[in-house]
Structure 1
Amino acid sequence: MELAMAHPALKAFMCGSLSGTCSTLLFQPLDLVKTRLQTMQKNAKPGAPNMGMVPVFLHVIRTEKFFSLWKGVSPSFVRCIPGVGIYFSTFYSLKQHFFLTQEPSAVEAALLGAGARTVAGVCMLPFTVIKTRFESGCYNYVSVSGALKNVCETEGIRALFSGLTATLLRDAPFSGIYVMFYSQAKRTLPQDVNSSSYAPLVNFSCGMVAGVMASLVTQPADVVKTHIQISPSQWSTRKSIRHIYQEHGIGGFFRGAVPRSLRRTLMAAMAWTVYEDLMARMGLKS
């Protein structure tokens, strides 16, 4: 089937997958550092000094090697390439079905983003679990397929869906808040700016603002998700929240916020910029 003859939802999937590939490869080191910071907090004794983002970067390079910063990139690719594609194709399909003749309001945009992310999040959760474990440094997995087999044999299939509640509490609000701020920021700009040669820069700038807001709001759920997925047999969402608060206070829920905010903001901004540009080139309205 030629690309030009493909269904619009399939084109959206392909555009999303390509944007996910670019952003995942560029920003994987930030995700690894975020996971290491949260893992170190989980294993740290109460009152122990916190290590910052830069020291963790240097520690990984010094004790492992430079390319260890991309540890977990394989499951990230397996998760993000189809995952971002599923997200954008679902987003496009929902928008075309419910908002074909009008632009969604702020609340509708938030629901649209949250709905698309929920579908993608549930579909790709097993790879999210494997990715988190690769990045944590607590497991010696060799490959994604080997990791999946090992988890199924030693912990059962249910372990691949550990942290589902925390993941959805993180991803659905993130996407909802992001799409709301992103769409509203673009709407405030003159139409000729959005359609000019500066459109990619405008999209990226709006994405940066939306990403920072969404990342900060959903950071606590990300910490809880990591806590559960490293040792799913020991923790539930409620027990993890109680443990983090008792051991580290409110600040414990924002551990790894800087690298995660940088990665999620830059990754989302790039993904949406590439996606909107490709969709425009294909003559489709995103």
Structure 2
Amino acid sequence: MEGSIRRAADAIRNAGAMVITAGAGMGVDSGLPDFRGDRGFWNAYPMYERLGLSFVDAANPRHFERDPAFGWGFYGHRMNLYRETVPHAGFSILLDWIERFGMACFVVTSNVDGQFQKAGFSDDALLEVHGSIHHLQCLEPCTQAIWDNHETIPVDFATMRAGHIPKCLHCGGVARPNILMFGDMSWLSDRTRMQERNFDEFVTDNRELSLVVVEMGAGTAIPTIRAASERLGRYYGATVVRINPREAQIGAPHISIPLSALAGLEKIEIAVATS
């Protein structure tokens, strides 16, 4: 693995642009729960095990339609957790590389937690492919409006029911998170589509530069982020550094580092600083 660490350090030092791609594993080192498999989800939310509900079942828009307090129980709890979470030191390592080496940078993440923005990354250079829990929309939806989530939502963890249900600013009906859920037919994608356009422009504007992709915590169960990293490697000549404790496999000439996000970044930073 030491050879892979050195190669990753060289790729980062010599890059003119960086794309950071991140899946759910990115948040584990910040103390966020790992939903890997039903057991991982139920360890974080034992109430759903008693009800026989998996993560796919809980993250479903039908709950907002049938029982909004139950729907907002899950998402309200997650919202509160993300607001309280402090991003781990790996975010600062990434920001330091960007500044130290004068790289252009863009973040692509499947996470809805807003941790990159909290850590200091620009909202203008970020693509949240599944939306954000920090934005709301109408459940219907009555309009295409998406607005900032300033709601306070207390949740009874024993029952996973919310003590407050956000309302649509326009029709007064139930509001929901602007997140792409499982079996979702009413997610408003305009905000994410604008971010996608910004990312396409970033790639086009920087295609003459040496590009490195640093991917963290992106698994194979929902391979959106892994596929995005590999497309950049295939079509834009990027070197992909895949950091993942369980599923780090990637073909040459790309780099596999079988560590958690924070441990991988710390190892690479030592190599960057000492080479």
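What follows draws every value from the coordinates through simple rules; no lab data is involved. None of the values given here were measured: they were computed from a predicted structure. Cβ atoms are built from the backbone, for glycine too; each structure is taken alone.
From 1, 2, which structure was helix-only ellipticity at 222 nm (-39500 (n - 2.57) for each DSSP H run of 4 or more, over all residues; to 500) = -12000 calculated on? Write out the running numbers ahead of the final one.
On the way: 1: -25500; 2: -12000.
It must be structure 2, since only it matches.
Identify the structure, out of 1, 2, from whose coordinates distance in nm of label points 7 Å out along Cα→Cβ at positions 23 and 135 was calculated to give 2.4. Matching structure: 2.
Quick check: 3.4 is what I get for distance in nm of label points 7 Å out along Cα→Cβ at positions 191 and 255, calculated from one of 1, 2. Which structure matches?
On the way: 1: 5.1; 2: 3.4.
Working through the options, I get structure 2.
Given 56, 37, 28 as the derived value for Cα extents along the principal axes in Å, which of the supplied structures 1, 2 does it correspond to? For Cα extents along the principal axes in Å, the value 56, 37, 28 is produced by structure 2. Tell me which structure, out of 1, 2, gives 0.65 once FRET efficiency 1/(1 + (r/R0)^6) of positions 119 and 143 (r between Cβ atoms, R0 = 35 Å, to 0.05) is calculated. Value 0.65 for FRET efficiency 1/(1 + (r/R0)^6) of positions 119 and 143 (r between Cβ atoms, R0 = 35 Å, to 0.05) corresponds to 2 out of 1, 2.
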